[in-house]
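Asks: Structures follow.
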Structure 1
Amino acid sequence: MDNQLLKFYFIDSSQKLQSWLEVYLPLVKQVAREFQIKLDDKRFSADHLGLQVISKQEFDNCDELLLKYCALVHDGIIHNRRNRVYQFNNPITSDGILIPRIESFEPKPEADIRKLRPVIEHIAFKVEDYENFFSDCKTNDLPIDKSMADEEGSKFFKTKFLNCVEIEFRNDYLKVSK
C-alpha cells in the first residue's frame with residue numbers, strides 16, 4: 001500500500017483519531033436514537049472500534065501506526081484472517097463515550113475487496129442484559145446485518161450499515177489474550 005494513503009485511515013496519532021471521532025460519534029448516537037437506543041444510558045459501555053483494511057500490507061502498516069500509541073493485547077486468526085486488538089495507552093473519549101480499544105482485521109480470504117469499507121468499519125458496545133436488548137431490537141425492527149455466538153459464550157450482533165454507521169452490540173467485552 002502506498003504509505004501516502006495511510007493518512008486516510010485517521011489513525012496516525014491518537015489526536016488525529018480523536019479529531020475524527022468528534023465527527024463520527026455524534027453520527028453514531030443519532031443513528032442509534034432513530035431506533036430509540038440511547039447510547040448514553042449506563043447499560044451501554046463502549047468496547048472498541050473495528051478497523052477494516054483491504055490488504056495484508058495495509059494491516060502491517062496500520063499495525064506500525066497503532067503501536068505508536070497503543071499496546072497490542074491480542075494477536076490471532078479469526079475466520080482465516082489476521083486479527084489484532086490494541087489497548088489505547090490513553091483511552092479516547094469523545095462525545096461522552098470512552099473507547100478503550102481498537103480491533104484491526106484483514107479481509108476474509110474470500111472477500112471481494114471492492115465491497116469492503118476500509119477504515120473504521122464499526123463501533124462496538126457491551127450491553128447489560130444483552131438477551132432482552134437483542135429481543136427488543138428485533139421487535140422494533142432494528143436493521144440487523146448479522147448476529148453470532150461463539151463456543152466461549154460471546155455473542156454480538158451488528159446493525160446494517162446506515163448513514164456511514166455500523167454498530168456492534170455485545171454481551172461481553174472483546175476477548176484479549178495479553
Structure 2
Amino acid sequence: MRYTVILGMIVLLLFVGCSKNEENTPQPTISLQSSVSSAVVNEIIDADLGFKAVQEIAAVGVKITYNPAKIEITELNRDDSYFTSGGGTVQQMEFSVDNDNGVAKMVLAIFPSDSAVGDDSETFHRIASLQIRALSPGDASLSISIDNSADSDLGIFDRNANLVSDVDVENITLSISNSR
C-alpha cells in the first residue's frame with residue numbers, strides 16, 4: 001500500500017512537471033501582422049509575414065488568399081535576413097501575386113539545408129513584407145494556408161525535409177470604409 005501511494009505521488013509529480021513545461025513552450029506560429037486593422041478605400045497599408053517559435057526551418061511554402069474585390073497586394077518583398085542568419089542562402093522557387101484570383105504564394109528554401117534557422121522564442125522573424133491597397137468597403141481577410149495535403153509545396157520543413165506539424169496560423173482582417 002505504501003509503495004502504491006509513493007508510486008502514485010511520483011507519477012503525479014512527473015505529470016505536473018511535464019504539464020508545466022508544455023505550458024511554457026510557445027506554439028510554433030506563422031503569422032501576418034499589421035499595425036493597423038482599418039483602412040479607407042485606396043489607402044495602402046503595410047503587413048509582414050513571419051514566424052514565431054518554430055524550432056527549425058529549412059524551407060517554407062505559404063499561400064495567402066484574399067477577396068480581390070476588397071483588396072489587392074501592390075507589393076510583395078522578401079526579407080532574407082532571418083533565413084540567412086544561419087549562414088545559408090535563400091533559394092526562391094515561387095514568389096508571386098495573382099490579384100485577379102486573390103492569391104499570393106511564396107516557396108522559399110535555405111541552402112544548404114544544414115544552415116536551417118529556428119528557435120522556440122516568441123520573437124517574430126519577418127520573411128516577407130506586403131503592401132495592401134483597400135479597394136472597397138467591408139471586411140477583408142488575408143488568410144494563410146500551409147496545408148501540405150492541399151498543395152505539396154506548402155508547409156514548413158526542417159533540414160531533413162520533414163514537415164513541421166502543429167503550426168498555428170494568425171491571419172489578419174481589415175475593416176475598410178469609404179472615409180475616416
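What follows draws every value from the coordinates through simple rules; no lab data is involved. Only a predicted model underlies this, so the values are computations on that prediction, with no experimental measurement involved. Cβ atoms are built from the backbone, for glycine too; each structure is taken alone.
Asks: If mean projected area of the Cα convex hull in nm² is computed to be 13.8, which of 1, 2 is the source?
Replies: It traces back to 2.
Asks: Shifting gears a bit: Name the one structure among 1, 2 that semi-axes √(5λ) of the Cα gyration tensor in Å, for residues 69-132 alone of 26, 14, 9 was derived from.
Replies: 2
Asks: For structures 1, 2, which has the highest computed value of mean count of other Cβ atoms within 10 Å over residues 53-60?
Replies: Of structures 1, 2, the maximum of mean count of other Cβ atoms within 10 Å over residues 53-60 occurs in 2.
Asks: If we compute relative contact order in percent (Cα under 8 Å, 6 or more apart) for structures 1, 2, which one ends up with the highest value?
Replies: Values: 1: 25; 2: 33.
Between 1, 2, the highest calculated value is found for 2.
Asks: Here helix-only ellipticity at 222 nm (-39500 (n - 2.57) for each DSSP H run of 4 or more, over all residues; to 500) was calculated and came to -7500; which of the structures 1, 2 was it taken from?
Replies: Details: 1: -7500; 2: -4500.
Only one of 1, 2 returns -7500 for helix-only ellipticity at 222 nm (-39500 (n - 2.57) for each DSSP H run of 4 or more, over all residues; to 500), namely 1.
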